[in-house]
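Structures are listed in the sections that come next.
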Structure 1
């Protein structure tokens, strides 16, 4: 199931606070830091299987109340920080729902096996020349 940022924005709760960082005196007057709260279990966009997968993959970002919490304060405007936070949430969810590529078991090519055997025999010959001579024979 695919989703859009607009659909996600309807399920998100926002909290705004004063941001640190660039902005000069402007920082002291405006609340540009954005905290995004998204409750996974209350979402209507995903099936139960998808919710379980998201909960497993993003367990470290989900708090005790079951809300995924993201902070964004890199920009000087609240609008841009909201856009970036929503984009970050969409990216996290898409990554959590992405299926990993199945690995195909392969055999090494015969030429590689022959080269390895040749290298081993050359190395063995070099090492055998280092041994002290056997004087008992």
Structure 2
């Protein structure tokens, strides 16, 4: 666990830089995801080579996003790391339980449509946001 370094602003400056870097990686990943998702239909008429390339670029941007997030977490103080850990654990737990139950609903014919991963991403994102909100309020 890192602790703030001596000197005014060093630690806050590093956190700010990490947050900006994480924002850029997030935008790059989301942008390449959109290109990989919509490009085949609207830009390159389902060309397999271009689609594979778009997916590889998206995976690379995703790896960069993961590493930027890891660096951001590493440079947080202990309390912020604890809040992030608890929010992430909540999102993971909700994602696994809700995702498997959601899939099961379709398997046993309780819903008449195919479960979509986007629904699960929304549920996980909301549970993560709730975890961050409650964690920050709890430790104020």
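Derivation of every value follows stated rules applied to the coordinates shown; laboratory data play no part. Treat the numbers as computed from the prediction; the structure is a model and nothing was measured. Cβ atoms are built from the backbone, for glycine too; each structure is taken alone.
Comparing relative contact order in percent (Cα under 8 Å, 6 or more apart) across structures 1, 2, the highest value is found for 2. When distance in nm of label points 7 Å out along Cα→Cβ at positions 11 and 59 is computed across structures 1, 2, the figure 2.1 traces back to 1. Where does the value 2.9 come from, among 1, 2, when distance in nm of label points 7 Å out along Cα→Cβ at positions 19 and 99 is the thing being computed? It must be structure 2, since only it matches. State the single structure among 1, 2 that was used to calculate helix-only ellipticity at 222 nm (-39500 (n - 2.57) for each DSSP H run of 4 or more, over all residues; to 500), giving -28500. Comparing all candidates, it corresponds to 2. Structures 1, 2 were shown, and Rg and Dmax of the Cα atoms in Å at 19.0, 62 was computed from 2.
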